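Input: structures, listed below.
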Structure P
Amino acid sequence: MVVGFCLYGTLLFVNGKFSGPETVHTAGLVEISGGEVGLGPFRVFSWATLRSWRRPGQTERLLIPDGERWQLWGGQDVLVHVRPGLFGISWVSQVELNQERVYRAVLEMTPTAARVWAGLAHVYVRSRRFDEARQAGIRYLEIYPRDAPFAMWLGTLLIDASRPADAVAILEPLATRIPSRELHERLGFALALAGRRAEGIPHLRKAIELAPREWWPYWGLAHVYYWGGEFDLAIPLFEKALELRPHHPEARDILARVRTLAAARDRQLKSP
């Protein structure tokens, strides 16, 4: 029995450790009751009954950890995170409150609840629903039009998610009102990535003007020129970024590459 238990435990561990990507399902939490699993004086897990996301009209019984149990109660809408398992043994990795539905219920009563719109943006970013994140962010900024930290947070995440046009929609209204180096550098970079290079360059230059000792505006503008094949403009900017941040792990390699490309271009231009 002990050997069998150990083998089965190892099977479940490997199944969960090397599981595939999770899927998220909506469900209703019926109740948390029916016994608890403890370790000495500590309660570790509680039993929860949920409306099944697999079999309509039926329920599922799950053990949920104590940290989740105190955030949930019967009658709530929840999200169930399910992973397929390496060996096809699916398992639930997390049960959490369906925060989107909570926020939407609040907005039905108070459509101008600004912090709720901000919370929705967080929910949508986390679930990679970027169109809805942009819409929620814009709605929040219509109510709080000078919240630059929020705009920079959401704009940066949208840039990192390869959604530069969405980032521009968030950043552009604030950058025209607030003289912020961070706003100008992020907006300039997003504009360049979105194919609006001529509009982005002045914002990056404005960021340099506002904070000449900050390395990133030089770095961002250098990349914009580099991508456009304007190596002579990119090289001094890369050099300045390296001067301000001498231990940057990529700066020397990129600078050497741009210099090589510039030299090759010059040789080609001189050849008959």
Structure Q
Amino acid sequence: MVNLDRILSVVSELRRRLLRILYVLAPLFGFLVTFQFRFFRFTFAGLSWTGAYPYPNLFDNITAQVFRALTVWMLPPHVELLNVGVGDSVVVQMEIAALLTLIFGMPWLVHEVGAFLVPALRTNERELIRRIGIPATVLFAIGTGLGFAYWTPLTFNLLFRYVSAMGLAPVLGVQDFIAFTLLYSFAFGVVFELPVFLYALTRLRVVKAAFWRQHWRAAVLGSLIFGMVITPDNSGITMLLIATPMIALYFGGAWFAARWEHQSDPLRRRAVGA
């Protein structure tokens, strides 16, 4: 009976946290799909600024504006996007809105998830989360930012050079474009979390640092497999573009894990001896 009461208490707390997340994310999602930003120029004392204000627009909304910006930034100018399916444009707007909702709502989401999980964690686990929280967030932002700003546009340019070399028409379905852009860019964010993952397992003493050094060949093979699975196209180019930084980050994470283990072991032996 005590266990049942405990389970019901956990479920009730989970429901409360999910509702609190929904109360923030749902209005944000609705705003993105029903409003657009209208821009204006403001001049005062010889200085000029660009401002923006939200204006209701169900069709040319913020997600549509973000989509147009992505096409200009990501694709070569000669590539033509096609709306292949009847509802592709609607699905694309929903996907972009979901992405932006997660990005802008992430601080609140992390707060609520942390508030739910922290009471169940041990002291050393809480200390580890405090130490790796900021580095993990920064690395994910750097990886995703590099994916959007550099790697994804570079990949599109490389792939469409092959299209031009074969004399084919450079066209792309709008759904394929967004799926590739979002998945490929966020894959770099996940890849940049690899050093944190290795360091955390070693710090929790689940895996020794020597394990990472001994199994580097398996890590290289795993990086290639991950690059092949996560990329939505069949070319080896995208696989190598994502596997190469992943391998480098693996060795970086293994080095930090070994460094921490080397520094902590003498302190631990000294504490035991005392």
On distance in nm of label points 7 Å out along Cα→Cβ at positions 44 and 148, which of the structures labelled P, Q is highest?
P
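Figure out for me which of the structures P, Q the number 21.1 belongs to, where mean count of other Cβ atoms within 10 Å over residues 180-187 was derived from the coordinates.
The value was obtained from structure Q.
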Value 230, calculated as volume of the Cα convex hull per residue in Å³, assigned to which of P, Q:
Q
Entry that produces 1.6 once distance in nm of label points 7 Å out along Cα→Cβ at positions 132 and 252 is calculated, selected from P, Q:
Q
Here helix-only ellipticity at 222 nm (-39500 (n - 2.57) for each DSSP H run of 4 or more, over all residues; to 500) has been calculated and equals -25500, so which of P, Q was it run on?
Q
Relative contact order in percent (Cα under 8 Å, 6 or more apart) was computed and gave 9; which structure, P, Q, did it come from?
P
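Values quoted throughout were computed directly from the atomic coordinates according to the rules given, and no laboratory measurement underlies them. A quick note: this is a predicted structure, and the numbers were derived from the prediction, not measured. Cβ atoms are built from the backbone, for glycine too; each structure is taken alone.
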